[in-house]
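Values quoted throughout were computed directly from the atomic coordinates according to the rules given, and no laboratory measurement underlies them. What you are looking at is a predicted structure, and each value in this text was computed from that prediction instead of being measured. Cβ atoms are built from the backbone, for glycine too; each structure is taken alone.
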Structure 1
Amino acid sequence: MDMLSLMQWSAMVVTLAASWLVASRKTQRRSMGFWLFLLSNVLWATWGWHTGSHALIALQIGLAAFSIRGAIKMGRAN
C-alpha cells in the first residue's frame, strides 16, 4: 500500500475523531474537533487530487469553510 492509499485511511480516522469531539459537551473538545475536521479536509482533498475526484475536492473546500466558521464561533464562546 502506497502513502496516498494510507492517507485515505488516515483521513477516515481523523474525520471520525473530529466527529466524536464536536459532539462533546466540553467546549475545548468541540473546538479541537473543528480543527481536526480542517485536517481531515486537507487529507481528503489531497486524496481527491490523487484520484482526480473534483467533487470530493469541492466538498472538502465547502466543509472546511463550515469548520472555520465553527472554530471562530467556538473562539467567541470562550
Structure 2
Amino acid sequence: MQHLVDSFIRTTNAFDIEGALSLFAPDAVIDDVSVGEAFLGSAGVRAYIERFFVGYNTASRLLSLDRPDDHHAVI
C-alpha cells in the first residue's frame, strides 16, 4: 500500500492524470469528506484529479496512512 500511496503522490504532484488513474481499479471510489462528495469509478477519479490536483495546482505530501483492512486506506 505504501508504494501505491507514494506513486499517487508522485503522479498527482506531476499532474500526470493518466499515471494517477493507472493506480486505481475501474470501480474505485474516492470519498473525500473535505468536499462532501464521493467520486465513483474511473470517470469520477479522473474528475477528482483534474479538479482538485490539476485545477488547484495542488502539491501533496503524506501525513498519515491508516489501513482498516486489506482493501481500504485512509490517507
Working back from -9000 (helix-only ellipticity at 222 nm (-39500 (n - 2.57) for each DSSP H run of 4 or more, over all residues; to 500), computed), options 1, 2, answer is structure 2
In terms of relative contact order in percent (Cα under 8 Å, 6 or more apart), which of structures 1, 2 is highest?
1
So mean count of other Cβ atoms within 10 Å over residues 39-46, computed for just one structure, reads 20.0; which one of 1, 2 is that?
1
